[in-house]
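These notes open a run of structures that come right after.
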Structure I
Amino acid sequence: MSPRHPLLLDLAGRRAVVVGGGPVAARRAHGLLADGAAVHVVAPALCEDLADLAAAGALTWDAREYVHGDLAGAWLVHTATGERRTDDAVAAEADANRTWCVRADDAAASTAWTPAVARAGDVTVAVSAGGDPRRAVALRSALQVQLDTGALPLRRRRPGPGRVTLVGGGPGDPGLITTRGRRALAEADVVVVDRLAPRALLDELEPDVEVVEAGKAPHAHTLTQAEINLLLVERARAGQRVVRLKGGDPFVLGRGGEELAACRDAGVDVEVVPGVTSAIAVPGAAGVPVTHRDLARQVTVVSAHDADTDWATLARLRGTLVLLMGVGRIGEHMALLAAHGLDPATPVAVVEDGTLPSQRTTVGTVADVAERARDVGVRNPAVIVVGQVASLAASLGPRPLPTA
């Protein structure tokens, strides 16, 4: 093959013509629309995908065969009619107009080619493999995985606009962060990290990425919430990409809403990357499904360190009650639930260090779990599950590995 000159085109608002109405033409049209082109299709009939786009007004359509002159004003042409004579005619007009033409039927006769593309945020990687599209797709897929998981160096090397990304790191195991969260970390200049975030991920950062401790423990805050909000805004305004890395999900008792509002109020670009909340994942890792047929059809998640918790209402609820941040006052909480009518024999499971190698489950009832927890030295971080599903920990919980 002759040498190819790789080039990225800005098609936003520019006319792109697709000749043909089948599935290949539909794929071409979808790609052009995603890149902002003004797409016009010429074909006597359309496949379902193209018909839906036309009906929605996403593109324009001439319902007829191609005729000379259809390419007037086009910046780019794709032809995919399946008829050699028609594709030849389209390519000839495009060549006369000095318009790049991609042919679906004959790559060697094209003047332009569509590479396999991997994208991650503002990073675009185009792959061409010597006219072998399957090889290009295989390479693209491998690159896409590495981009999505932050395995490739994604940090900017030139100054640009700053932004904040609120990332839910999941319940503890670093493998349970989302791929989008990993990618955000790979792009970060600054990481503002909580105490319960998956801190092993910090070891993967480039050496010059700044890590700011913003952890909160009972009666020991590294930074106040107001200071965290200000830090996020100031660093983003200075042109840095800031990741606010939290445990669990930013919006489940994580004050992510306050941080989002602070960034929005300051006019700072901000994105939320949801995470796997410990309220659901930690019980699951211990073999306790928070809903289960015949046992629980609803789940209530409560911040158990708040002084104004309505224990009377909680005691009357059916289903599963999940208490976060409640180990320090577990005896008081169980007594209040029982005092407001919850059966003292209701099963309870307390799961420490959920999803981590040190995970441990202590089971009991509303009447005795506090004493059991005290006897074994239960400590935070832990999730308390109250309800009939807690009884499943014994049968569904992790099994110890067999010894040699």
Structure II
Amino acid sequence: MPPVEWSFDIRSGLLVGALLTLLIGVVLAVVARAMPAAFRPAMNWWVAATLLQPAGFVLLSQRDHLPAWVTIVVANACIAGAFAAYAVALRRFHRLTVPHGLLWGMVALAVAVSAWFGLVQYDLTKRLIAISIVLAWMLGYCAWTIYRGPDVRGLVRHVAGSAFLLAAIIMVYRAIALTWDPGQVIAVFQLTHVQLLTYAVGSILPVVATVGFLLLCTDRSQRDLERAARMDYLTDVYNRRAIEELGTRAIAGARRHGMPLALQVVDIDHFKRINDELGHAAGDLALVRAVERIRECLRAEDLLGRLGGEEFIVLMPNTDGASAAAAAERIRVAFSERPLDLRGQPRRVTLSIGVAVLAPADRLFSQLLQRGDRAMYAAKHAGRDLVMADAMSGWESPAD
């Protein structure tokens, strides 16, 4: 039996890849409407990329049927523009600055190279080498953005990251192979391993990269939901549920390692007056400004949470009673000596702070919190703008 000769039509492959990419873009456009609003700018750029790339493939496949400036210059402009749009989408997703000048400058370079070696001084090999280098840089930049993203960890990033990285490597390989042996590609649709690899990766990249991008979005959404369940929506500090969980863990750690643990309960004095006199918007702003000022006085290891209303809690690991009281006094002074700026309306705000330290009798975090709360109310009853320490015995003060 004679051997079966295997053949593959690159034009048909390009059209199939273009159709698949177009379908991916349409599906993504529908999915984008259901994604959180914060993701939509990045999603819109990604959809643009999945529409530009098939447009470039379709024009490229029409060589000999359409003018050269369309099938060479416009086609390469669409493909380079798609890769630039991928990069913009990834930068926006990671909340990074988008270097528009650099990215669109690379697109302009791809257009210039295509026009020069495709229309002015025709040289297929030089054009393929130059375009490969430009596209490799853009693909590599996408991979670098994914792996250098500030908040992406774990295996999820490897789906899209490895797709862009592999595509960049193949483009570099094509440039090197054609430089080493310029005669191996004498026609755009010549069936060589270099051209087959190039067009195959161009067809598969949008599918794999888009799946990876959606996984990144899903992972971010999950982490945002988890964070929202633990953080106060207004002040961006731990909410009561989270701070109680952290307090329980802190007590266990203090017991295990034989270290002190202090707690401050911080309440803004006469907070109702701010709401009554300036409005609830000013009251919300006062809470945000108060959190900013409290944080200025805390250590990196201290934990700040909101119990509710105008009442906050500070957990201070490895801190004895005297140190916790001194820290509370610094916070109190920071408020009493400098008014809060409520949108151009300076407002003097004072605090009543109660301090408690983990005692041998404490078994639950609620017991420690109750003693700190009691000390805070003692400060209020004593005239406000004060720091009061819980009177319960059992905590250790540093020796004089």
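When helix-only ellipticity at 222 nm (-39500 (n - 2.57) for each DSSP H run of 4 or more, over all residues; to 500) is computed across structures I, II, the figure -21000 traces back to II. Between structures I, II, where is distance in nm of label points 7 Å out along Cα→Cβ at positions 179 and 363 highest? Comparing I, II by distance in nm of label points 7 Å out along Cα→Cβ at positions 179 and 363, the maximum is at II.
A value of 23.0 was computed for mean count of other Cβ atoms within 10 Å over residues 51-58; which of I, II is the source structure? Derived from II, not from the others.
Values in this text are rule-based calculations from the coordinates and carry no lab data. All values derive from a computational prediction rather than experimental measurement. Cβ atoms are built from the backbone, for glycine too; each structure is taken alone.
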